[in-house]
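*Asks:* Below you'll find a set of structures to go through.
Rule-based calculations on the coordinates, nothing more; no lab input. Remember, predicted model here, so these are calculated numbers, not experimental data. Cβ atoms are built from the backbone, for glycine too; each structure is taken alone.
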Structure I
Amino acid sequence: MVTALSLGVAGLQLGLPWQMGDGDRNHIYEGDAGSQRYQVHLPPQHKGTARLPVIMAIHGCGMTGYGWNSMKSTTQFNRLADQKGFIVIYPTQLISRNPIACWNSADPRHQHRHTGEPALLAGVARQVVDKYHADPARVHVAGASSGAGTAVILAATHPDVFATVTSVAGGEYGLNQVDPDDPDSTSPLDTARQAWAQMGDRARRVPLLVIQGERDKVVPPLVATRLVEHWTALGDLVDDGLPNDSLDLTEETVSVPAAAGRHGYTHTTVSARDGSSIVEAYRVQDMGHVWPGPDGDGRYTDHAGPDVSTIVWEFAARHPMP
């Protein structure tokens, strides 16, 4: 019975052999911080010669990377990768590290470069670049919920590894320090200073894409508002070390009205004087704590939302590492 139960849990978390499609490869990364299981999807364009871009997709709580209720099924990145020609990485959290399969982005032990989950996931990214001859200047990370928190942490701890970061229903670096009953007691600038310190001499402006549902009761819209302010303040600090609005920012917002079977949303861009992207943010009406897109398959999807997987890819394609 114990063996059967263990196999059942493994099947839920890591998927079953017949669930693997063409181009899927399972791996384990081993490093000083421990081990990390993940699946890679290679598109037909992968011939071992051209250096393809990479997107790491990090799931949220109650999900897996490529097993039950997976990030793979939710995002449908594989189908898009086969069309556009990029590699996808799906790390999966084990219940031995978190009983409900959350990434531990709220734990300070997992908010630094050389320890915990940031070290493991950056190690995975490097391993994929080396093994599959991917383009190290076009490695991107996107996360949902707790995975979004971890994605933002990766952008702060490893700006030399990840060219862009996407947060879907996630928050700022050090969000665990923000009191939900008194959020103003810790300003976005306070946490931005900590993110900047994590960047160290690798500091650079990492473009951020934010997706937030206006009816999200798990991660309320205020968290996304703070994230935009936090990342904008971080870019300001990276520029000259001072919170002095030295980037001369430009902000533009476009509204897309709701249509039959489709949520309305706003799309805001925050850019520096040289035109470089600081933050792009989508605020989706009538959407909760989900990954939006017409083709998603999973418990946390919304088919009436914008096609975020395509938006993530297009954002990444526009922003290779300088």
Structure II
Amino acid sequence: MPWTTGTGAARRGTRMTSTDLSPPEGDELADALLDLAVPHEDIGALLALRPRMTDDPELRDPLMEAAGRMVEAIGRVDGRWEPEPRLEAHGPGTPVARSFVVFVLLAVLPHIRAYHRERGVPDQVSRRTLADLGRQMALHRRRHGTGGVAHPGWLALHFRGELFHLGRLQFQRGRLDRLTGEGLRALGEPYGPGDPTLDLHIPDFLGPLAPDACDRALTAAGTFFDRCFPDEPYPIATCHSWLLDPQFADRLPKTSNILRFQERFDIHGTWDRPADSSVIGFVFGDPDLPPDALPRRTALERAIGDHLRSGGHWYVGHGWFRR
């Protein structure tokens, strides 16, 4: 089945066939897995699964369909996490089902890399951005003891060209949501729902959220987006994170990196539903840990656990600042 894309292939006037959506094989597959930081203990199993993924129509056809949808969306800015591709004939706990999304992303890989090159994205930025696949696989193995991808929908942002890893932070080409846009408009700012914004994300694997590291990342982002996306002005940056919960001001020392990070933003409220499991998963590695089992080794761990044990909850805060 042929595919026509709305981005790279279409802009070049070419037509993409199902062969173009086949995952790499052999040494090329092994090299791609290494570039994507896939854990070494998962590489052998993925190499062994590749022939089955492309020879069995019950696997090949949904793989091509899912990859085709993602390739068609490369370059768009819509902020949607993709639902995890499902296999009708395979249970969710099987190795094939757990690895399916990996092969979908591998099929998309040459197309997103081509888009990066067209936009002038430095190779190092491209590789570090897409290597989030390996990190999500390492997280899945740490939590469940098996191969798989912890948050497959999150990776759609990387493989559609919406999100880029720059130093300590990740930056997503986005648009103001209704809450933030209406809040800014009410403040008299010349922005509203649907206007461009850079959404900031904070990886959990890069150590402390040091102010100087954030400064360098923001400087790098300014240079990067001005050069690679000159047709897309991003006058403001936004962040939606539990790290912006104002309650931390009562729980952490004034010199805390989290409070210093919050100082960058005009924080204009929080979600009305708790984000306790997200906070526990981010800080302690397992979102299902009960509050009574949380360790108290650091000021952050004590703040989070003590607040929960006292009957409190943590919430996602919304913040913005001018770039």
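*Asks:* Taking helix-only ellipticity at 222 nm (-39500 (n - 2.57) for each DSSP H run of 4 or more, over all residues; to 500) from the coordinates of each of I, II, which one would give -14500?
*Replies:* II
*Asks:* From I, II, which structure was distance in nm of label points 7 Å out along Cα→Cβ at positions 166 and 310 = 3.8 calculated on?
*Replies:* Label of the source structure: II.
*Asks:* Here distance in nm of label points 7 Å out along Cα→Cβ at positions 78 and 142 has been calculated and equals 3.2, so which of I, II was it run on?
*Replies:* Considering all the candidates, the number was obtained from II.
*Asks:* On to the next question. Which one of I, II has mean count of other Cβ atoms within 10 Å over residues 126-133, as calculated from the coordinates, equal to 20.4?
*Replies:* Source structure for this number: II.
*Asks:* Once volume of the Cα convex hull per residue in Å³ is calculated for every structure in I, II, which label goes with the largest value?
*Replies:* Biggest value here belongs to II.
*Asks:* Which one of I, II has FRET efficiency 1/(1 + (r/R0)^6) of positions 198 and 262 (r between Cβ atoms, R0 = 25 Å, to 0.05), as calculated from the coordinates, equal to 0.05?
*Replies:* I
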